[in-house]
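Rule-based calculations on the coordinates, nothing more; no lab input. No experiment lies behind these values; they were computed from the predicted model shown. Cβ atoms are built from the backbone, for glycine too; each structure is taken alone.
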Structure I
C-alpha cells in the first residue's frame, strides 16, 4: 500500500516530537535549554542594538579564535555575507563576485545578492568539488571578491586539502582580490585541514562562522576581518534591519557552544569516520567515501518511500530519532539523507548506530 508523502511527513513530525533519544541533534529540548541558557548568562548588562554585554564578549572571543582584528555579531549568516560582499563591491567599483555554483549563497538565498545588492555572480565551477586557481584565472576582468564555502555542503561537506587551500588563497592575493570564507561549518573543518581556526582564517580577508549548527546555538553568526571592513558591515547590518534591541539569548547560546562543543571537534570527526565505515559494511554508500568533516551524505539501496516508512516506523516503536527524512537519489531505487555527528552522537556506540541503520535496509 502506498503512503502519501504528506502522511509520512505528519507521522515523522509526530514521532519526532515523542522521541527521547536523538542521534544527530545539536539542540537540547526546551524548556530545559532555556533554563540552561539563563544559568549560562554571565554579563551584568544587556547588549543594546548590537553593542555591549554578551554580544561584545562573543565578538571578542571569535575575533581571537580566528586571529582577526575585529568582529561583528549578526542574527543571520545571510545578512553577514551580504553585508561584507556589498562592502567589497562598493570599495572596488566592481559588482562581480566569484562563487561556487553550489554554494549556499546561490542555492538557498532566493538570489539575494543580485536582487538586493545588484551583484553579478561569476561561477568558478558547479562541479562537486572545491574550485581551482585555474578556474579563478579563467574569469576575466575585475572582481570585487572571491568566496569559498568551507566545507561545501551541497555535494557532501567537501573540503580542499590544506595545500590546495593555500594555493587558491595565493591566487586571490596575486590578483589583488579579497578572499571571503563562508565558514558556517568552519569549526568542523580544522581536523581534516590539520590547522587551527586562526591559521585557516589567515588565508582570507574575512570569515563568517555560524553558531546554530553543530555548536547548538539558537541563531546568529559572526563576521570577522579588518577593522575598517567590519565597521562598514555594521552600517549594512543597520540598513538590513539586523540591529535587534537585544540579542542576549543568541549571544549566550553562542558562548555556551564555544565553551562546551568547540573542544569536541576532533572527537566528532573521528566518530564520523568510524560510523561511515560501519554503515558501508551494512550496504550503505558514503559521500565522500572518507568524510572530510563530522557530516556526510548517506546513500541507501532502497527506494525512498520504503526506507522512509521504515525510518518512521522505527521512530514510533523505539522513540529514537536516527536520521532526517530520505530523498530520492539520482540512481533509481536508491535514496539519500545527511548524517551529522553532534555531541548527542557520542552517546551512542558505533555498533548501536550500525545496527539501527541496518534495520532500515532490512525493513
Structure II
C-alpha cells in the first residue's frame, strides 16, 4: 500500500470538509451574528486571499526543505483556526479566524498534490493526483451529511469537525509520510540548484504552459467557489428547506467523487485532451441547466450533481496537468503558484455572486450567466492538455 498517497487522500478529505464548511454554515451564521450579504462575501474572500499567501510561501519553502513538514504545519493551522471560527461572536472575529484558516489551507493543498504526484512512476502523475483529489469532494459529502444530521444542528459544529480532524491527523503525517523529492535537474540551469521563482515558472518554454494553466484555474475557480459558498444559500432563497439544500450539496460532492475517480482512468496518452474537452462541455451544460424553470427538489439535486461532477473534475484535471509541467525540483513552486493564481478566482467568485445578487440578479439566472467562465477555462485546458506530455 502506498502510505504517502493514502495520507494525502485523507488530507484532501479534511481540506474538503473545511472548504465547504463556510458555505454550509453561511445561512445560519448570517442570522446568528447579524451579518449582511456583503460581510458573508468578505469572510469567504478573506479565507481565499490568505490561501494565496499560504500557497505561494509553502510551495517555495517546500522546494527547499521538503513537503512533509510544511504539510504538518499547514494541518496545524487549519485545525486551530477552524476551532477559533466555532468560537466567533462577531464579524471581526469571524473574518480573522477564516483568514488564518485560509493560510493553512493554501499551504496544505500544493503539498499533498506534489507528494501524490511524486509517490509513484512519472507516467501515472495526472491519474494519481486526480484520484487522490477525489478526497476533497468526499470531505464535502461528509460535511454536508454532518450538517443535515442532528449532530450538525448548530452552525458551530461543522467548524469543530473541521478543527479536530486535522489535529488528529498530524501524528500520522509526521510518522508515516515519506518525503518523495529526488534530484531532477532543470535543463539549462544545472549550475543553479535553486532557481528563482520566475525561472521555475517561465524558463525553457514553460511560460506558455504556465499562463494556460493559470487562465484555466482562474476561470474554473470562479465557478467552484461560487458553488461552494453560495449554492446552499441560493437554494434556501429559492424556497428549499435547510436539509434539502444540504442534500443538494451532498449530491454535488458525491458526483464529483465518482467523476474524479472515473475520469482519472482516461487521462493517459495523446487523446486525453478529448476527455478534458468533454468535461468542460459538461460544465457549460450544467450551469445552463440551473436556469430551467420549475425545478423540483429532485430536479435541482440532479442538476447539482451534474455541476459537481463536471466543475470539480475540471479543477482536478488542471491540477493533475500542473504536475506534468514542472520538474520535481521546482514542482512545489509551480503547483503552489498555480494554486495561488486559481484562488484569485476563488476570491472574486463569491464577491461577484454577492455583487450580482445585490444588483438584482435573481437566483434562478445567476449560475447560467456564468457559463462564459467555463468556455474560457475549457479553451485553456484543452490547449494545455494537447501540449503537455
Structure III
C-alpha cells in the first residue's frame, strides 16, 4: 500500500486550550485532582523518618516513611489553621507546624498541641493530617488526591512487567540525582513534545546520533505508550558508553497517563523518570529523576546526566516555550497532527490519543471543552 494513503491529519486541541485559565481549572479538577500521579521512588526516602514535600499544581503534598517502613502521603497542611506543615526534605522524628507548634506523628496522628490538654477533645477532623491515597509498585510511589473509578492495575499493570523485562537490574536501581526545570509553556505541550519523535531529527542532533531514529517504534495502550529504538554507536555525539554483557542496547521509553515518562538510555543499567506538572495555565515544571545501580554515579552516568539534563532538556524546553507562544498568538485556531501508519518515527498518533484522553476525562467529569 502507498505510504501516502496511510497518512491522516487530525486537528489538535484548540489553540486557546493551551493557555485558557478556565480550561486549566477544569484540567486540574478532572485530571490532576482525580488521576494517579507519580511523586517519587522509595529510594528517595532511604531511612525511617525520611520525608519529601511535593506539589501537584496548587496542592501541597507530604510523603514520608514511618517507623514501620510504610510510605504514606498527606496534604502538607496543619489541620489547626491550614499553615504549610514542613518545607523541603529531610529526616525527622515528628512533624511540627511552625505557626503554632502543633505536632504530628509520622502516621499523621496529632501528637500534641500547646493549650490542648487532651487531643481527643478536639473535633475528629482536627486530630489527624488529611491522608492521600498512595500506591507503591516496584518502589515507585503514586498518589491520587481523590478516589476514582480507574483501577491502578487496569491502567498501568502491564507497564511494570515491560519495564522489568527491559531493565533486568530494576530492583537494584536507586535514586542518584534530580534535575528540575520550570518552563514558560502549558503542561500539555510539554507532554506532547515527549510523545513523538517527528521533531527528533531536525532539533536533536546528538539524540539522533545516539539512537536510530528511523527505526523508532511505538505501541499505544489505553493509559500508557511504549517506545523503543536501537542504539547508535557507543562513541556518539550525546555521551560515550561502554558495551558489555549487561548493557542496554536500545532506547526504551514509556509515557504513563497523564504526565509521567520512564526512560532507559543505551549503556549501563539506568532509568530516568521524567514527570511534568502544571504551575499555571502557562507555566510548567519538569522533574528529571535519575537512577543507577545502588545509586552510584560513574563517569559514564555523569556524562549521560550532563547531556540529558543540560543539552536535551534545554533543546526540548526551548521548543515548548516557542510552541506555547505560537498557540497564544491567535495566529491559528488549532494545529494538526500528522499520523503515519508506516513511518512511526514521524507519526503523531500518540498525541491524538493523548488529546482524546484529555477530552474524554473532562467529559466524564461533566466539564466541557
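Going by distance in nm of label points 7 Å out along Cα→Cβ at positions 51 and 307, which of structures I, II, III comes out largest? Don't jump to the answer; show the numbers that get you there.
Details: I: 5.3; II: 1.6; III: 4.0.
With respect to distance in nm of label points 7 Å out along Cα→Cβ at positions 51 and 307, the highest-scoring structure among I, II, III is I.
The value -6500 for helix-only ellipticity at 222 nm (-39500 (n - 2.57) for each DSSP H run of 4 or more, over all residues; to 500) was derived from one model only; which of I, II, III is it? Source structure for this number: III. A value of 32, 24, 18 for semi-axes √(5λ) of the Cα gyration tensor in Å, calculated from one of I, II, III, originates in structure II.
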